[in-house]
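These are the structures, in structure tokens.
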Structure P
């Protein structure tokens, strides 16, 4: 089973940060629309990381009450634990 980690414990490459920001920017309008239709603000938790068997990292957010997969796989060479 993949290990879940706090993203405060790692460093991401500039390319990985830019890719995650791009994912967030693409999804922001959809999340805003869902929130407006529901009539309340979505409670969006902090992102988490999942270390995969091949050493890659999956950054993800699970939003309660919304059936949407928000994730990005980061190659092993694009992240590291903070020393």
Structure Q
């Protein structure tokens, strides 16, 4: 899968900023440009490492989960690992 288009990256960075604002969290010393660059960097990282991410899965999951299911699984791990504080 290719990296996101510029409009999608812009919208994604804006969504992130909106989520942070809605949660009433402060981002110290980061401008919109900094957030956009960080969003772009993660997008590029995921694109560059998609094979390794897929290959980390056990064979049955790798063969049978759809790409959207694999993405939801990764989101669930990230949510549990970093967002819930556990």
Structure R
């Protein structure tokens, strides 16, 4: 399976989530798609996205809203960066 490139909209959502949850990782977020990330960097970015998903990506019944679906997809794509 090859790397599925992040769309610009996904990249912007990634940066927003990182800024809100782990701003110290902004330099790492800006490397996505430009440079290979370490496993530790990928994990840290996925954790920031997961935090964002929990805070803004779930409906009252616990199911993901549209934002949550997008965040989850980005988390999956980052497995391969």
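Tell me which of P, Q, R gives -10500 when you compute helix-only ellipticity at 222 nm (-39500 (n - 2.57) for each DSSP H run of 4 or more, over all residues; to 500). The structure behind it is P.
Have a look at P, Q, R and say which one yields 61 for percent of Cα pairs over 17 Å apart, as calculated. Corresponding structure: Q.
Between structures P, Q, R, the greatest calculated value of distance in nm of label points 7 Å out along Cα→Cβ at positions 26 and 58 is seen in Q.
Every number in this text was worked out from the coordinates using simple rules, so none of it is lab data. As the structure is a prediction and not an experimental result, all values here were calculated from the model. Cβ atoms are built from the backbone, for glycine too; each structure is taken alone.
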